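Following are the structures in question.
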Structure P
Amino acid sequence: MKLLLAVILVPFAGLLVLVLAYKLVFLCLSRRATAVVTHTALHQQEDTEGYLNRHYRISIRYDVAGRSYEADGFQELVDFAVGSEVSIRYRRNNPQDVHLGYWGSLWTLAVATALAVSFAWFMVS
């Protein structure tokens, strides 16, 4: 049983480490900016067990070096008022590559990675 769990957890922990590394590289190669929310829409979908999943799709507009960009399709659990300012990070050499709410997902991923790696290490040792 311990070997089976290790076979499952070690690749999963490795995948989380790779995703965390990608996020950290993006953090190093990106800049912080402020964007304006241009549109929000509530999306609700019932899953196979009857639970209602709700999230908001957000569209934003932001400026980089005097040029205006728009991005959409961001999914958030909370609604933002149209016209409100949000913090974003964009890639320096590709301003269209933009992330909204970057720190929250980064910390969540870091904690999940630490837990998975610790548990995988415990199972292998």
Structure Q
Amino acid sequence: MITQNKTTDTDNCNYICPVEATLDVIGGKWKPLILWQLKDDILRFNSLQQTLPGISPKMLTKQLRELEEDGIVKREMYPEIPPRVEYSLTDFGRTIIPVLEALAQWGIEYMDQKDTMK
């Protein structure tokens, strides 16, 4: 499988299959959770961090930048004192919501199955 480091050259990725491309954009521990929080709301950095216990400010910043570079998240900065920055899904980013909802449904079914096996 071909892997591509996001910090180098994401414009020339050669994916083996569409699932690989999807996971490259939304994969990892935090990105799906960030997107899930943004699916219904426009959030500021601190609000996002509060909804994601355990994520460091550095990691949240990194994940948001990558999602912004991929055209999934929009970062809007308002020229105020102190500066206000809001994050939301782009129109293209909203197209991932059905995928996240399918993952959530599968997760519910998985947790139910695990409970019945106990």
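Values in this text are rule-based calculations from the coordinates and carry no lab data. Values in this document were obtained by computation on a predicted structure and should not be read as measured data. Cβ atoms are built from the backbone, for glycine too; each structure is taken alone.
Among P, Q, considering only distance in nm of label points 7 Å out along Cα→Cβ at positions 76 and 92, which has the greatest calculated value?
Structure P gives the largest value of distance in nm of label points 7 Å out along Cα→Cβ at positions 76 and 92 among P, Q.
Where is distance in nm of label points 7 Å out along Cα→Cβ at positions 44 and 84 largest, in which of P, Q?
P
Assign the value 22, calculated as relative contact order in percent (Cα under 8 Å, 6 or more apart), to the correct structure from P, Q.
Answer by label: Q.
Out of P, Q, which one gives 14.4 for mean count of other Cβ atoms within 10 Å over residues 52-59 as computed from the coordinates? Display every interim value, and only then the final one.
Numbers: P: 14.4; Q: 11.9.
Among P, Q, the structure yielding 14.4 for mean count of other Cβ atoms within 10 Å over residues 52-59 is P.
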